[in-house]
Structure 1
Amino acid sequence: MCGPKCTCFIFLVSIWGVCFLTIVGGLFYNNSVGLLEDLPGEEANSNIVQSEAQWEQRSDKIKDLYKQNAYNSWVAAAIHLGVAAVCLVRLTCIRIR
């Protein structure tokens, strides 16, 4: 098992990960234009001229990708929160001994 310094470090990194991933998930949920290039599969189709009907389909796909990335970020934040909870329990056990 990890000692107190390593456990504290992992706890702090996990808390930072929760904050960061929650913010990134919120930005994806609000369809932040700055994150458009981070959507999977969008970099290959960015320079193609399309008709209006194709653009509507692509726009719907982009919105779905934003939402999926937001949910993925929030799931990762929840995993980081779980790791932080385990580290907090470990720190408590170390201090009791």
Structure 2
Amino acid sequence: DYYTATDSNDKLIFSVWDSGGNDTFDFSGFYQDQLIDLRAGNFSDVGGLQKNVSIAQNVTIENAIGGFGNDIIHGNDADNTLIGGEGDDIIYG
């Protein structure tokens, strides 16, 4: 499953509960600096907002794609594919 938001004008607020499969957060269209955290129970800062995207407990999101800003991406214990995109990104796998 792809959870995609690629328009920097989008103001997102959502929580993900997913029962399986290979999942990706795609925030590649955003120009703001982002904190993308794939660890279950944690929050991400996306599109200039704070703590506006969450992952439910015991849910695994495997992959993340950052945007044009200086992003920080935290992976989890899964086999992650983490792509920072443009900017000076920090990736914790």
Structure 3
Amino acid sequence: AYILAKFPGALHLFLRAAEAARVKTVMARYNLASEDEARRRIKQADENWTSYIKQVYGHDRNHPAHYDMVLDTGRLGYDATVDAVLAALKRRKSLT
């Protein structure tokens, strides 16, 4: 949302998931045995990313008003998330 803020036609997305889904994903991706380690990594990554966006762009990255779409990948799954984004892009293209 921030890097492409000045590009008209850019679709600004925020992808989120509940903590349980994120923990499961991080454990699988990094072959972790500990949920606590996964939570620690998630917390650190979230803090780093939030701080970076605030410092560089002056915005709260968690504020939904900065985005055209907020999608929950934990509920939708990856395939449905991709389908929703593609549908939004096609719709946006047909409006221009």
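Every number in this text was worked out from the coordinates using simple rules, so none of it is lab data. Here the structure is a predicted model, which means the values were calculated and not measured.
Computing relative contact order in percent (Cα under 8 Å, 6 or more apart) gives 27 for which of 1, 2, 3?
The structure behind it is 2.
Have a look at 1, 2, 3 and say which one yields -27000 for helix-only ellipticity at 222 nm (-39500 (n - 2.57) for each DSSP H run of 4 or more, over all residues; to 500), as calculated.
Only one of 1, 2, 3 returns -27000 for helix-only ellipticity at 222 nm (-39500 (n - 2.57) for each DSSP H run of 4 or more, over all residues; to 500), namely 1.
Upon calculation of Cα extents along the principal axes in Å from the atomic coordinates, which of the structures 1, 2, 3 produces 49, 33, 18?
The value was obtained from structure 3.
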